[in-house]
Structure I
Amino acid sequence: MGRSQSWASWPDMKHTLLIKPEASHDISDAYAWYESERPGLGKNFADAFNQACERVLFDPESFAAVVGFIRWVPLKRFPHGVYFLVEADRVVVLAVLHGRRSLKTLAERI
């Protein structure tokens with residue numbers, strides 16, 4: 001997962017999604033942890049992440065900025081949030097963090 005991942009935007013969306021390597025690592029770690037707690041829960045986490053990304057791509061400016069220009073969307077059913085930047089034609093996912101993690105972790109990635 002050393003490179004950023006890019007997802008094509010849906011037909012009616014103006015942005016593409018770019019997932020930074022650190023965020024990919026966050027997702028993989030959370031997936032593995034939830035899967036170890038209960039088989040299938042990791043998939044539920046991945047589904048919640050995908051749904052959050054769809055909501056962001058549909059209207060990224062509707063989510064509140066938490067640090068500077070970095071915005072946040074919570075995952076449904078999980079205590080995690082997706083932290084992202086909105087650029088001209090893409091949304092860049094910087095981190096997917098548990099709610100108990102410090103925003104210092106996010107600041108270190110900027």
Structure II
Amino acid sequence: MKKINDAVRFCVELATIYSIIKCGMRFTGFYSFFGAIIIPILVILYWGRYMAPKSLHRLPEFGRIISEVVIFGGTGSLMYVQNFKTMTVIYLLIVLCNTILDHVL
């Protein structure tokens with residue numbers, strides 16, 4: 001069960017980056033560059049440094065939960081604002097179930 005949940009978690013992480021890029025490209029001008037390129041790069045760097053399972057600087061459990069709420073919740077909010085309402089509900093339900101299982105297993 002843990003391996004399946006880890007595979008789903010990886011897909012959620014990829015979907016998060018994809019969603020940030022897709023929503024960022026809908027902005028205009030500098031905001032498009034910032035939202036589609038800079039923000040996803042910062043999220044990837046943060047995740048790799050503080051959230052990755054084998055990271056030397058991995059946050060404690062509480063810190064990881066707060067980071068997940070901010071990153072996944074922020075992505076869901078961004079999707080909702082960009083009128084991806086159905087996808088937002090599906091995304092957040094999968095994230096919620098996966099996060100609960102990830103911290104319980």
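Computed from the coordinates by the stated procedures, all read-outs in this text should not be read as laboratory data. Quick caveat: nothing in here was measured; it's all calculated off a predicted structure. Cβ atoms are built from the backbone, for glycine too; each structure is taken alone.
Each of the structures I, II was assessed by relative contact order in percent (Cα under 8 Å, 6 or more apart); the largest value belongs to II. The greatest value of volume of the Cα convex hull per residue in Å³ among structures I, II is that of I.
In terms of distance in nm of label points 7 Å out along Cα→Cβ at positions 71 and 95, the structure with the greatest value among I, II is I. Could you tell me which structure in I, II was used to calculate mean count of other Cβ atoms within 10 Å over residues 55-62 as 10.0? Comparing all candidates, it corresponds to II. Which structure, out of I, II, was helix-only ellipticity at 222 nm (-39500 (n - 2.57) for each DSSP H run of 4 or more, over all residues; to 500) calculated from, if the result is -24000? Among I, II, the structure yielding -24000 for helix-only ellipticity at 222 nm (-39500 (n - 2.57) for each DSSP H run of 4 or more, over all residues; to 500) is II.
Name the one structure among I, II that distance in nm of label points 7 Å out along Cα→Cβ at positions 15 and 79 of 2.7 was derived from. Going through each structure in turn, the value belongs to I. Which one of I, II has distance in nm of label points 7 Å out along Cα→Cβ at positions 31 and 63, as calculated from the coordinates, equal to 1.8? Attributed to the structure labelled I.
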